[in-house]
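See the structures that follow.
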Structure P
Amino acid sequence: MTEFKRLSRDLVQKGAIIDYYQDTVQVPNGNVVKWDFIKHNGAAAVVPVDSEGRLIMVSQYRNALDRYTIEIPAGGLNGPDEPTKDAAERELAEETGYRAKKLELLITIRTTVAFCNEKIDIYVATGLTPGSQDLDEDEFVDVKAYTVDELLAKIYAGEIEDSKTVAAILAYKEKYVNLSNI
């Protein structure tokens, strides 16, 4: 494999969720280029499964898209060393009010590898017990249960575009729903 050498990483802007850097990199042919880099502390997400096999989803307004989205519950880590399982459990309770008897790692994804290091561990939550949401002051989240088939139809109709949610639903279907895995 050819060599790339980072010559510098300069902080351009520190944000509440991300930090934006400009990297100076020497590429294999000797040229020096500037690349953007977004540093993210990581996140956790959860696929909550109710006793009927439906997936509990959240709908919330997303400023970047200027619309509501349907997603799996998720959130950033409170710090880079927070265990993702703890964060998944916290986000499940905060956003949906549910608590899980069991959390199992489903998949790990990297959201945008060209310029960001964000890593999301996605868990499956079962043995759900209801409770009340504990939302932040700026969070307004609706909760609804869907069958896997309903969610797949929403993905293919372009109604669900969030990458972590698409990946989670497809992975969940492959691992837990497909008869070939029984």
Structure Q
Amino acid sequence: MTEQLPRILEALIFISVEPLTAAKMAEVLPEIPPEEIEQALRDLVAHYEASDRAIRIIQTAGGYVFSTKPEFDPPVRKLLQIERKKKLSGQALETLSAVAYHQPVTQAEIAAIRGVDSSYSLHTLLENKIIKIVGRKEAPGRPLLYRTTEKFLTYFGLNAIEDLPSAEELKKLMQDESA
């Protein structure tokens, strides 16, 4: 089965509706050591990336998915008549960044960070399932706590929340862009 492992993983990723984690693959293949699955995944990703094919396997939202290589996006979008991602307003992006960098966070904490009421933006982000309510804070009034979702990771092409740029990286990007 070891020589078939890359093809089995390829089939599992292909058939999965959501990003497929290595842990889930290990559940499906309990006879294969998890380290062997992870190595086969790394090899498979590298193989697709090095090939001259239009598709690749990428890691996003903690799992693996098939994706077209960026240079093939325009014709694919044209064929499928895919609209560009629904753009978030500046207010929604500010609110989302407050949630992403300070999660779990309350509405009052977001308002303090931004200096304005963020209830409409929070409602929009919840509606679009980019953030979610994860409980209540042990504080007077027991306010709701918000955090980002896997859809947030997918939307921004991140594998994990730790992949967000640090404050120093953001500052450097801003300086580079203004230069």
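Calculated for structures P, Q, mean projected area of the Cα convex hull in nm², for residues 66-121 alone is largest in Q. I have -0.36, -0.66, -0.86 for log10 I(q)/I(0) by the Debye sum over Cα atoms at q = 0.08, 0.11, 0.13 Å⁻¹, calculated from one of the structures P, Q. Which structure is it? Checking each candidate, the match is Q. Identify the structure, out of P, Q, from whose coordinates FRET efficiency 1/(1 + (r/R0)^6) of positions 10 and 138 (r between Cβ atoms, R0 = 25 Å, to 0.05) was calculated to give 0.20. Structure of origin is P. Given that relative contact order in percent (Cα under 8 Å, 6 or more apart), derived from a single structure, equals 17, which label among P, Q identifies that structure? The correct label is Q.
With respect to distance in nm of label points 7 Å out along Cα→Cβ at positions 42 and 146, the largest value across structures P, Q is given by Q.
When helix-only ellipticity at 222 nm (-39500 (n - 2.57) for each DSSP H run of 4 or more, over all residues; to 500) is computed for each of P, Q, which one produces -5500? Derived from P, not from the others.
Matching task: 18.2, 59 is the computed value of Rg and Dmax of the Cα atoms in Å, for residues 18-105 alone. Pick the structure from P, Q. The read-out comes from structure P.
From P, Q, which structure was mean count of other Cβ atoms within 10 Å over residues 58-65 = 12.0 calculated on? List each step's numbers first, then the result.
On the way: P: 12.0; Q: 19.6.
The correct label is P.
Of structures P, Q, the largest value of mean count of other Cβ atoms within 10 Å over residues 2-9 belongs to Q.
Every number in this text was worked out from the coordinates using simple rules, so none of it is lab data. Just so it is clear, the model here is predicted, and its values are computed rather than measured. Cβ atoms are built from the backbone, for glycine too; each structure is taken alone.
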